[in-house]
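Next come the structures, one after another.
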Structure I
Amino acid sequence: MITYTTHAMEILATRLADEAAIRAAVSDADALDVGMSWDGRNLGDGHAGVSLALFAATLSTGVDFDREAMAHLRSAVQLSTTAPFTSLGLFDGAAGLASAMAERSIVDERLLPSARRFHQVVVTQLGARTPPPEGGFADGSPYDVISGAAGQLLFLSAAPRAVSGPDDGAVASGLMDVLADLLQASTSVTEAFTVDRRYFMPGSTYEVLSTGDFVDLGTAHGVAGIALALASAAKRFGARPVVTDQLRRVRDWLLDMAVPEPSGCLQWPRGLEVHGSVTMRSTGSACAWCFGSSGPAVALLRIAELLGDESSASGMRASIESNVEAFISTPTTDLSLCHGAAGMLVLHSVTSHGSTVPSTRWAANDELLVSRIMQSIDTDAPFGIVSAGLDGQPLHDPTFLMGAAGTLATLAGRTHDAQPIWHRYFTGAPNE
C-alpha cells in the first residue's frame with residue numbers, strides 16, 4: 001500500500017504523461033470491448049481532462065509535468081480542429097475543453113489570450129444554439145450535466161473572471177430559461193424528469209433499476225444536476241422570478257422524495273420507477289457524485305444558500321457528511337470522480353467550512369477517504385488504477401470522469417487552500 005499521497009500522485013502523473021500508453025490502453029479496451037469511453041478531445045474522456053490532472057499534479061507535487069500537460073492540451077485542441085465538436089457539453093464537448101484551458105490560464109498567463117478566445121467561441125455558439133426539441137426530458141442529454149444545458153450553466157458559473165466575457169450573463173439567462181421552461185411546462189416534477197423507457201440503453205443504470213420509465217435523482221443525468229446548475233447560475237448571474245420559483249418547486253419535491261435517517265439526516269433513492277400513474281422509489285440507495293443520495297443534498301445546499309436559508313443549508317451539510325460516511329462504510333474500490341471515492345472526496349470538501357460538521361469528524365472522514373484511494377492504487381497497473389469493465393473485466397482507464405486522471409486531480413486539489421475551478425462543476429459553487 002502506498003502511504004504518501006505525493007508519491008501516489010507522482011505515480012499516477014508519470015503514467016498519464018505517456019500518450020503512447022494511453023493510445024495502447026484505448027486500443028486494448030476497444031479490442032476487448034470492456035466499456036471504456038475515449039473521445040480524445042474533451043474533459044470527461046479525452047486529453048483535456050488528462051491535461052488538467054497533470055497541471056494540478058505539477059502544482060501539488062513540485063515535480064514538473066508541465067511539458068506533458070501542454071502536450072495533452074495541444075492534442076485535444078488539434079483533435080478538435082480535425083474533428084470539430086458537435087457537442088457543447090461540459091464533459092463531452094467544447095465547454096469542457098474551454099474549461100481545461102481556463103484552469104491552466106489562471107497560473108500561466110501565456111495561455112490567457114487563447115483561453116479567453118476559446119471561451120468566447122463557446123459562449124457565442126451556446127447563444128446561437130436552438131433550444132432542445134420539444135417533447136420533454138426524454139433521454140435527458142439535451143438538459144443534463146454531462147452533455148446538456150445544466151453542464152453548460154455550470155461551465156459559465158464557474159468560469160474565472162479573467163476569461164469570462166460580456167455575453168456570459170445573457171447566455172446563462174437563456175439556458176436558465178430553457179431549464180425553467182422544462183419544469184414549468186409539466187404538471188409535476190416527476191412528469192418533467194421522467195426518462196422514456198424507449199431511450200434506455202441496454203444494460204444502463206436506468207434499465208437495471210426500473211421495469212418502467214425512470215426519474216433519475218442524481219447529478220450527472222438527473223434532477224439534482226438540473227437544480228444544482230440553476231442554483232449556481234442564479235447565484236452568479238441573478239435570475240428571473242420564474243427560475244427561483246421553479247427552484248423552490250424542485251426543492252420541495254426533493255425533500256418529499258427524501259428518506260430521513262434516525263439522526264435527522266436525509267438519504268435519497270437512486271431514482272423513481274414510473275409505471276403509468278404509479279410512482280415508486282427504486283430499491284436501495286447509493287453514494288456517488290453521479291447518482292444517489294449525495295447529489296440531491298448538494299443541490300439542496302446550493303438552493304438554500306441562494307435563498308438565504310442557513311438553517312436548511314446546515315441540514316444539507318450534515319446530510320452530505322452522512323452520505324460520505326455511508327460511502328466509507330461500503331467495500332467499493334471504485335476510485336473515480338463519477339462513481340467512486342474521488343467524487344465523494346470532492347463533495348466532502350463542501351462540508352469543510354462552517355460549524356455543522358465538527359472539525360475532528362471531518363478530518364477523520366477525510367483521512368478515511370484518502371486511505372481508500374491509497375489502498376486501491378496498483379503500481380503494476382498501466383495508470384496506477386484498475387477499474388471494473390463490462391462483465392467484470394479489468395479496465396485500465398486514464399480518463400478524468402471515470403478513471404485515473406480524475407483521481408489524480410482530486411488528490412492534487414486537496415493541497416491548495418483555494419479549490420480548483422473544476423471542483424465547481426461537481427459542487428455547484430459559483431465563481432463569484
Structure II
Amino acid sequence: MNDTPEQPQENPTALLDLVGRHLVRKSRPLSFDPVVEAVFQTDTATERNRQTIVAGLFALVFFNGFIIIDAITRPEILGMSVLVRLCIVTPLCLAALFWLRRAPPQWIRDSVLTCCAILIAVGSNYLLHIATSTEAHYSAFSFGLIVIGANIVLHIGFNAALATTIGCCVVTAFFLHATPDLNWSERNLPVYYMAAMGVITLVANYRLEGNLRHAYLLMLRERLNAQEVRRINEQLNAYSYTDALTGIANRRRFEQFLQVAWTEALVSGETMSLLVIDVDFFKRYNDSFGHPAGDACLQQVARAIEGQTRGDNDLPARLGGEEFAVLLRHTETIQATSAASRIHRAMSQLGLSHGRPDGNGHVTVSIGLASATPRHDGSSAGELVEAADKALYQAKRRGRNRTILADRAA
C-alpha cells in the first residue's frame with residue numbers, strides 16, 4: 001500500500017493568489033494557508049523524508065561511535081554501552097527511519113524523530129548514570145549534540161524541535177540529579193549548556209524553516225505562472241484553429257489536418273474522402289431573415305454536420321461563409337456516400353424554414369464528394385480538394401440539395 005499523499009487538486013489562479021498573499025507578508029510563518037500547506041507538504045515530503053533518512057543513518061553511526069569513547073574513558077560500562085547503543089536504541093531508530101519511507105504527514109514524521117532523539121538522550125544518560133569512572137560525568141557535556149542533530153541536521157519542525165529540546169533537557173536533568181557523587185556544577189552545567197544549544201538551534205531552525213518556505217513560495221509562484229502562461233497559450237492556440245461562430249475547426253485547422261491525413265494515407269495506402277458542403281441559397285436566407293438569423297442557421301448546420309462524423313477519424317470544418325467541409329480518413333467512396341446521405345437527413349430533420357426560389361421551403365445543402373488513395377506519383381491533397389469543389393459545383397448546377405461524386409482524385 002502506498003501512503004504517499006496524493007497531489008491536491010490545484011486551481012492555479014486561486015492558488016497563485018494565495019501564494020501572492022503569503023509573499024507580501026513581512027513575517028515568514030512556519031505554516032501556510034491550508035491549501036498552500038497541502039501543496040507544500042506534497043511537493044516536499046518525499047525529498048525531506050529522503051534527507052531525513054540519510055541524516056538519521058549518519059547520526060546513528062556517530063552515536064554508536066561513542067562505543068569507542070566508552071571503551072577508552074568508561075571501560076566498566078563497555079558491555080552495557082554495546083547493549084544499549086547497538087541492541088536497543090539503534091534497532092528502534094532504524095525501524096523508525098525505515099517506516100519514514102512511507103512518507104507520513106510531517107507532524108507524524110516530526111513526532112517519530114522527537115521520540116528517537118529523546119530515546120537517544122535516555123540511553124546516553126543511563127550509561128552516564130551507571131558509570132563509575134571519575135571522569136564519566138564529562139560526557140554529559142556532549143549530550144547537547146543530540147539537540148543539534150535533531151533541530152538542525154534532521155531539520156524537524158519548530159514545534160517538534162522545541163519539544164525535543166525540552167524533553168532532552170528534562171531527561172538529562174533527571175538522570176544527573178539521580179546520579180550520586182556529583183556536585184552542583186556537574187549536575188547543572190550540562191543541562192545549562194544543552195538548554196543554550198537548544199535555544200541557539202531553535203532560532204536557527206526557525207530561520208531555516210522560514211527561508212525554506214519562502215524559497216518554496218517563490219518557486220511555486222514561478223511554476224504557477226508558467227502553468228498559467230501555458231494554459232493561455234493553449235487556449236489561444238485552440239482559438240486559432242477554431243471557427244469563432246460555429247465552434248468547429250476553421251480553414252487553417254482543416255488545411256493542417258488535410259496535410260497530415262494525406263501523409264498518413266501515403267504511408268498506409270488507405271483511401272481518404274472529402275465532402276465539400278455549401279448551404280443552398282444562403283445569401284437569400286440572410287437577406288430574408290437578417291444576419292443574426294443567418295449566423296444561427298450556420299451554427300445549426302455546423303452541429304448537424306458534426307453530429308454525423310466519427311470522432312478523431314473525421315474533421316468537420318467551416319471553410320468560410322456558408323461553405324463547410326468534412327475530411328474522412330480511412331474512408332472509401334461508399335462510406336463517404338453514406339456520410340453525405342446522413343448529413344442530408346440531418347438537414348431535413350432540422351426543418352429550418354427558407355423562402356427559396358426553387359419551391360423547397362427548408363434549408364438544404366449541396367455536397368461535392370471526392371475520394372483518393374495517395375500515391376508517390378506527384379498527386380497532392382490539393383487535387384482532392386479541387387475534385388470535391390468541382391463535384392460541389394455540379395451538385396449546385398443540377399438543382400442543389402444533392403451529393404455529386406467526383407471522378408477519383410488520385
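Summary table
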read-out	value
Entry that produces -17000 once helix-only ellipticity at 222 nm (-39500 (n - 2.57) for each DSSP H run of 4 or more, over all residues; to 500) is calculated, selected from I, II	I
Top of I, II by distance in nm of label points 7 Å out along Cα→Cβ at positions 206 and 278, largest first	II
Value 1.17, calculated as Cα Rg over 2.2 N^0.38 Å, for residues 190-285 alone, assigned to which of I, II	I
At a computed 0.95 (FRET efficiency 1/(1 + (r/R0)^6) of positions 46 and 142 (r between Cβ atoms, R0 = 35 Å, to 0.05)), which of I, II	I
Read-out Cα extents along the principal axes in Å, for residues 110-165 alone, computed value 44, 19, 13, structure in I, II	I
When relative contact order in percent (Cα under 8 Å, 6 or more apart) is computed for each of I, II, the largest belongs to	I
Among I, II, structure where FRET efficiency 1/(1 + (r/R0)^6) of positions 270 and 382 (r between Cβ atoms, R0 = 35 Å, to 0.05) as derived comes to 0.95	II
Among I, II, structure where Rg/Rh (Cα atoms, Kirkwood Rh), for residues 14-197 alone as derived comes to 1.02	I
Highest-scoring label, criterion being distance in nm of label points 7 Å out along Cα→Cβ at positions 62 and 182, among I, II	I
For P(r) over Cα pairs in 10 Å bins from 0, in percent computed as 4, 16, 16, 10, 9, 9, 9, 9, 8, 6, 3, 0, 0, the structure of I, II it came from	II
Per distance in nm of label points 7 Å out along Cα→Cβ at positions 358 and 374, the highest-valued of structures I, II	II
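Any read-out appearing in this document is the output of simple, stated calculations on the displayed coordinates, not a laboratory observation. Small disclaimer: the values here were computed from a predicted structure and weren't measured. Cβ atoms are built from the backbone, for glycine too; each structure is taken alone.
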